[in-house]
Structure P
Amino acid sequence: MFKVEKIDNNIVTMEIEVPKEKVNEALEDAYKKVVKTVSVPGFRKGKAPRRILEVRFGPEIFYNDALEILVDPAYNEAVKESQIEPINQPEMELIQIKKDEPLIFKVNVEVKPEVELCEYKGITVQQVKKQVASEDVDNYLNYLREQHARLVSIEEGELQVKDMTMIDFVGSIDGEPFEGGAGENYSLEIGSGSFVQGFEEQLIGARVGEERDVHVTFPADYTKAELAGKDADFHVTVKEIKRPQLPELDDAFVQELSEDFSTMEEFREDAREKLEESLKSSQKAELENKIIEKVAAQSRVEVPEILVEREINGMLAQFEYYLNMQGLTLQQFAEMSEGGLERIREDRREEAEKKARINLVLGEIIKKEAFEVTDDEVEAKIKEMAGEMDIDVAREQFAESGRLEMLQQEIRYRKAIDLLVKEAVIEEIEEEIVKETTEKKEENEGKETAQANKSAEPEGEKAPKNE
């Protein structure tokens, strides 16, 4: 038996009562556990009667173990029957536990907030109608050329962006050398941003064998505190210049790239098809996001802070995964960043709030539409995610890790998104119109800025008119 009362925003209090029969059973089970751990004079360990333990230690000796047996099942049953959706761990307050009496306890728990859905069927969104142009194919092929470029030594000519150079350098601050400020035969790609800002730019135009003096200022938040904000001078010798040499876009290049094509014409057509498939996929995702965000924005819900924090934690976990691939931890990255971990978290708060809002709104749509998940749908999803793994092994792993419920929820979310897209009103706009509108807007903004600047010009400073 339980009573539910909403006490503040998304906090719910539940008073839960467990029948005395279950309490007595739990106390007896607790006795059987406790008696094995205590020693009582005159009795072998584990053989002391329950009444002896109650007299010697008090009946409270069994209460903690009895509560462990009773509280969670009673709470979970009350949650299920009341159909509330907790989003945090409950805070428990014990009211009563006693032999031959019901157990009574209270819990305060934060639950999912109420969502006031907008009219989510028939949402109108605009989508730019894009097509793969010849220019897009050219850009893709040029990208492949750059990926397969060969570095060729340049004896004559000046150092330029994207060139690879080998340098010797010696740095000093106030005329004194500093740790890490010197190097020999160092390979540096101009424009890579590997060195302090301004260093690489000052080498542009240098020739092989040339010596240059470079002046830079270390950033105020530089990782090495002893160098932060300091001015430094480097004496640099350019020892070698290598320049990327792009392969020709011909049949030989195609044959080097793939065994599936023999001519550039075939490869170009395949590239176009791949780009069209990629564009189709990205436009689908873009359209879904537009619809979901619009539904979420037009629905009313107060997003709990704990859900925002969870989203931030998830985003940071993913970010740390990529940092680990580069040999960094999140803590190390935070120490190198201005504002530290607090700033990193805060920078993600707006996006996290948006994600939490979207999840709440989609969850409410799922509830309203009563989406169900069949065994066949779960099986198909497991096959999709298993890849080359044996399907039986994959199924077992999902079950053991408790991910089946998450999988079912993903399927429900997909059904909700598909419904929104199916019912949405899509207004297609030609890409040329968007470009014209953007250009006109930028032109008007430029005129407004110029007019504002002119209006702000002091009267006494205006140039005299020619008479």
Structure Q
Amino acid sequence: MIQFLLNEQIETIDSLAGDTTVLDYLRDNKGLCGTKEGCASGDCGACTVSLVELNNSNDGLSYRAINSCVTFLSTLNGKQLITVEHLSDKGKLHPVQQAMVEQHASQCGFCTPGFVMSLFSFYHQNKESNHQNIELALSGNLCRCTGYRPIIDAAKQSCQDPIDDKFISNQTKTIEKLQSLQDHQASLTGLYEPQSRQQLAQLLKQYPDARLFAGSTDIALEATQLNKNLACLIDLKAIPELNVLCVENDTLRIGASLPFEKIEQTLLTHFPDLSELLWRFASVPIRNQASLGGNVANASPIGDMPPVLLALQAIIVCDNGDNFRDVPVREFFTGYRTTVLKPDEWIKEIKIALPSQHQTLRAYKVSKRIEDDISAVCAVFNLTLNSHIIAALHTGFGGVAATPAMANALEEKLIGLDWRKASTMETGKSIIQSCFSPIDDVRASAEYRQMLLTNLWHRFWLETNASDNKIETRVTHYA
């Protein structure tokens, strides 16, 4: 059984399949068709809804935009779901909706409900309504008609000085209702939500073919795009050990189930040079759900974070309910979408050593779309210098092999060279050209990927030498 608030009404679901998406539930079971199906893959934002939950202190509410097309019903358990039909108040449009009307921000209208719900979530987040934050809030929504300017104008009009809406007025009652739902454990036909490591271990013994998920943004595509029946699902979000986020003994520990939205600021505090990659990792609705553990466990050769973890020499902590084992991420991936995880294991957390003052980190992503797109190539370089001499170099790459990969020869052969010298850059460029044999596919040709690898290496060298007046030789062609 799953219990949640649909607007202000308590809903109970006990008869639907565990792999039912929130989008299908809204449209097919509740007749709430304002939420549209566009891509069914979390790319277009037409299906955006707002998920509301108690904040950490249980005295306020947090609003998050999510893609309902890649969200399983268990995500709703103990939370409030708000759709575009719920925004008006006694026939009066919500300020976000009214601004969309007044700024002529809708033409065909198919994408409009999704834009409205993204702005509605932003409206309740008390963030500065500058252009950058508005663009970020709308990063998961696509429109073919308006050209976006009037939508951004509507965002500025409605969110710069937000007034109390009915949701703020009813907040106390909503909190009381959500608190009454907090101790309920989610379960549906073919779906389980263990509350502890031991419960998860027992479920895996009972259902060895079960599929594990935390955010569902990847696994849900098997249901929506491949029409697979996911007969047994295990939702990991309620296990405390998988939700740890702390620094211990100069090591950052990140629970495998935590969504990127909850770990992003901590990551950037310690690794600020990841800002561009994290900004481009995915749209806000995807980051509100997708977990670091899932991004690693699916072992995709084009996942954005595995190259970062390779370059940072992260440790993957595997768990079976009885014992933990640490696996260096460089030993974790064994082939295309395969890992060293045993059938009875899962990822508990990821451990990353904090950087030293002599380390320089850069992460580059090349893709056709700026936001919410898969890499053609992702390249991450982690350089340690000792008086301009290379003491250590660690790398991570995506999109160039069957697994996330390192350039071992590059890491080994540059030790001891002077980083300032153009000859060091040229030596590295020569080495990196022979490290990988990428393939041709719809995202990029092998030749283009090879060119990107050498150009990104060149860019890294230029950027990290830019403020040094003692560079031996400047080069004139840029990455």
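Some points to look at:
- For FRET efficiency 1/(1 + (r/R0)^6) of positions 47 and 183 (r between Cβ atoms, R0 = 25 Å, to 0.05), the highest value in the series P, Q is held by structure Q.
- Mean count of other Cβ atoms within 10 Å over residues 103-110 from the coordinates reads 19.4; which among P, Q: P
- Look at FRET efficiency 1/(1 + (r/R0)^6) of positions 127 and 407 (r between Cβ atoms, R0 = 25 Å, to 0.05) for each of P, Q: the largest one is in P.
- Test item: Cα Rg over 2.2 N^0.38 Å, for residues 335-390 alone calculated as 1.65, pick one of P, Q: Q
- Largest in relative contact order in percent (Cα under 8 Å, 6 or more apart) among the labelled structures P, Q is structure P.
- At a computed 116 (volume of the Cα convex hull per residue in Å³, for residues 215-318 alone), which of P, Q: Q
- Among P, Q, structure where P(r) over Cα pairs in 10 Å bins from 0, in percent as derived comes to 3, 10, 13, 18, 19, 15, 10, 7, 4, 1, 0, 0, 0: P
- Of the structures P, Q, the one that -16000 was derived from, the read-out being helix-only ellipticity at 222 nm (-39500 (n - 2.57) for each DSSP H run of 4 or more, over all residues; to 500): P
Quick note: the coordinates plus some simple rules give every number you see, no bench work behind them. Quick caveat: nothing in here was measured; it's all calculated off a predicted structure. Cβ atoms are built from the backbone, for glycine too; each structure is taken alone.
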